[in-house]
Structure P
């Protein structure tokens, strides 16, 4: 999977976190059997930028931990199936606040790595059509989320 990472964290993002994000997202993509042509962007931000995004796109005037912008336009292409199969599958854009990673890890009493992993997988699943609006959907999404995290040693 092609993962483009944008660092808007003002020096907070480490090389280890970048490697961790790539590895975990690729493991999640494998779990979902995504094609190798899948791609997404991941932008790591601080709370002020996340607050702006949250206000602009969700109408909520506070920073949040993760925002996913899914792209679902491949079905609209009027192309032969064999051509579509070779096109990149653009999943969309994922934004994570590294400030929230630290805050929530402290509040929840687990590592920042676990919290970062949770937000990566949670946002990634949203990019792939999973949600938690209804109890049955929540159960399915959260079970898959925990399976991916546990398989990668990210237990609570």
Structure Q
């Protein structure tokens, strides 16, 4: 009987831990979902609300000669202006293969993405987010991405949405 009780307590502990982990991961993803929703709607205020006050951003790509180029930003101003600029076609950035890691009030999210303007493919790569929970919820403090136009391996469940 004691063994059964210990087994049940252990099992319930594992289930509770998994449920807490799923809730925490969902909370971590909220500002990322808000970012992509705001981009799609052209809502710069929504995008801005996903980020902390102080942020860094970086893009890793290659120039025409094949040299690695790192473009860094310490402000959202240019990004928010681009989001707020009216356009005929919405911006779409579906993600997949998302990996979330959390340690207390710090989290990181690594995910593959494809970027479309309306139904037209633009580029693909990886988004790497770092987030902090300051007690008022999770906010993005750093966003780095890679960008390429070839070797994208976009799942058909994603690419079929843009045909």
Using helix-only ellipticity at 222 nm (-39500 (n - 2.57) for each DSSP H run of 4 or more, over all residues; to 500) as the calculated read-out, with -16000 as its value, let me know the right label among P, Q. P
For structures P, Q, calculate percent of Cα pairs over 24 Å apart and state which one comes out highest. Q
Structures P, Q compared on relative contact order in percent (Cα under 8 Å, 6 or more apart): the greatest is P
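Every read-out reported here was derived from the displayed coordinates using simple, explicitly stated rules and does not represent laboratory data. Just so it is clear, the model here is predicted, and its values are computed rather than measured.
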